[in-house]
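Dropping the structures in below, format is structure tokens.
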Structure I
Amino acid sequence: MAQLFRFFARMPLALLHVLGAWLGWIVYFASATYRQRFRANVAQAGIPWAAARPAVAAAGRMAAELPWLWVGQRGKPLGPAVQWDGGELIAQALAEKRGLVLLTPHLGCFEICAQAIAERFTSPESPITVLYRPARQAALREVMAGSRERPGLATAPASLAGVRQMIRALRRGEVIGLLPDQVPPDGLGVWAPFFGRPAYTMTLAARLVQQTGAALLLIWGERRPGGQGFIVHVLPAPPIAPDAPADVAATAVNAAMESLIRRCPGQYLWGYHRYKQPRGLDIGAAPDNPAS
């Protein structure tokens, strides 16, 4: 696996995105289950198929660009590969020294966001900490671990120890990053609407803001056409009241993620199983979906 990553990492990003686009369509036509989920999620969101169709190729590009991101750019500056839109919001939040929570859905290149922040805004003494789930394959875990060994970038496992690590980082006035549209394990989320359908939603993102008083911003990495690189967009987030119940806070987070996805539906991971049952939950406990 590591050798394969090193082979593809030597290729230009533009070529990887071309190969990835083909990969995306091959997977789409090869898997009826994936194809049906993809189209069902698009329909549930009320997105016109013409607007969401480019996301088929984008899903392949997401996979194909990983060698470039994880191996090819190791130890190298991102330079002109990254443009910023709203970066001043991060600078303002960091100046307040109360910690910063950054939220992004599975939209565009979310891997580039942490790398770009580490290069521009953080340092080894005060890094950005991102939550991650280790890959199941040992070889891939090794590649992932090496990819995130960057100055100004730290990782936290998706565990209680990782949560404590992020709380400590926020209380030091540092930055953390989360993907709140991941389905958490049973007991770590609540049912909240996502594009009008109940989805099991993590409570961690809102809890971190409520418990630490950290600032909250939205972020996502848009792929530029022709493999020219990425635009990192930073936007204000709706406020989360310190005393907001978990379901109310989760609904607000989901609404914020929806707003980002509607900006660029052609780069969202529509094939992600967002409405699945969390691990360990009795299927009978899921709320009914009136739209189904």
Structure II
Amino acid sequence: MASMRDIKRRKSSVSSTQQITKAMKLVSTVKLQKAKGVAQDTKPYFDCMYETITEVIAKAGTIDHRFLRQGQSTKKAFIVITGNRGLAGGYNSNAIKMVTESGIEKEDIVIFALGRKGRDTLARRGYTIKNDYSDVINEPLFSDAVRIGEDVLEGYCNGEYGEIFLVYTVFKNTVSQEAVCIRLLPVDKPDEDENEKENTIESLTLMNFEPDPEEALDMIVPKYINSLIYGGIIESIASENGARMQAMDNATNNAQTMINDLSLKYNRARQAAITQELTEIVAGASAIS
């Protein structure tokens, strides 16, 4: 059985840790409210952007465009959004699993990292880190997403990558976040089954482009890519703060449970010491008499 001194030191250490986790929970709560508000405000725009591009592609007819067909290169570009810090439960590891468990050989994957945790972990596992944008996570702007999109699209247009994927974490609510991996390029065409559900004149009418479809897609698709990247960053920031708040809340509760258990052990050890002293006093008195 541990001594009273050891138990007291352990209890003091756990109490200090509890104060830290409680403070981190409060900070994450404040950041979450701000990030959640931004995510909710921007989500309608990105949903509308996605629906618009889907409708354009569906009514484009048989257009042979580089953004609609897979490149010849076997390399895949992954834009991976994680955090710069840990202590966020499974937030970072879940996003990393989207890459490591994608079924694609690591030799064919090129990483564009947003977040030091994802960058460092994937680098240790032998993945190629093409660019690092970890500073973007702190205060993201749409211009940052444009810069990332331009870098990735340049490699795609030059034939360096055959596909582009975006890995981020979807913010569902305060206690639920889900890591996802979506393909940005080539743009997926709507399923024929979905088109057949709305077999109307309006849905079957082809879209007229001015001046021509190729030039229109050259202008629209990059904006679509940039919008999805920015939306992924905003969603990931809200998810990270939600995951960290939940993790710190669990840590605080676990610390309290440990403190209660240590307090019980300390009281038992103290009672045993008092009982031992009384026994020794009674035995000494009996020996003298």
Structure III
Amino acid sequence: MIRRQSAIASTTLEARVSAARHRLVAAGIDERDVALDAEVLARHALGWDRARYLAHVRDPVPPAFDERFDPLVERRCHREPVAQITGWREFWGLDIAVTSDVLIPRPESELLVETAVALLLDRAAPWDIADVGTGSGCLAVALAREFRRARVTATDISSAALAVARRNATRHGVADRVSFHDTRGLEGLPGPYDLIVSNPPYVPEPEMARLAPEVARYEPTSALCGGPDGLDSARELVRSAVARLRPGAWLVMELGVGQDAAVTKVVADQPALSLVEIRTDLQGIPRAAVIRRVGGS
């Protein structure tokens, strides 16, 4: 009887997902991540939401599950990010499509949206907003959803990334208010803007070799590397923002770990800008520089 019960248990969905977790750990993936990774891949293979998955996780393995699930687990064992395997990542409550052409949206970047909402208090105003280095378009789309009359300009040097961003704008019903431009930074865009946001490349060149395989192998170097000290894009953005922000308008820029002092100096070199604060993320890490154009109220 005990042997029969064990055989039955091994054919459950829960048992298959548990075995996948062990495979992921053996492949070198952090034990803190494998439970969620295996569940997300299982739900993707099944086409189920989490509620349905939890309701049936102790049921027998559905037909053809192994044929769909095992190749996904194998891809993850080769350190391909889950978001690229499934084709999406949640950001600001939105399902954002991702490919290897864009940086996968991180929870830390939601701080930029949170900050924008705190700065532009009138949600119904026709704000002019720019998202520099839009990538997947997660910031541009989230801001267009938050500010229903805003006009959002999104730029990137990658035409492939812009194609992904356009898909996301269409998917979330804001394509009529987000314009996409294949350009470096704000080149060729006169503004003026009420708000500029950016998650620029900020990984210093010496640190690129130490990135996790999921990042180094599968995400675009152009969206990661910020030059020798990681601040090349930040300097360029701060300089160009001076002429494109309305008096009293805002620049909100994401920072890398430990870059707050250096960014403070970069802003101080521009008399027309004032560093109002550097906001920390949920881990207490200085993450977003809040910069204001001098003048206005």
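One of I, II, III was used to compute volume of the Cα convex hull per residue in Å³, and the answer was 171. Which one was it?
Matching structure: II.
If we compute relative contact order in percent (Cα under 8 Å, 6 or more apart) for structures I, II, III, which one ends up with the highest value?
The structure with the largest value is II.
Rule-based calculations on the coordinates, nothing more; no lab input. From a predicted model like this one, the values you see are computed outputs, not experimental measurements.
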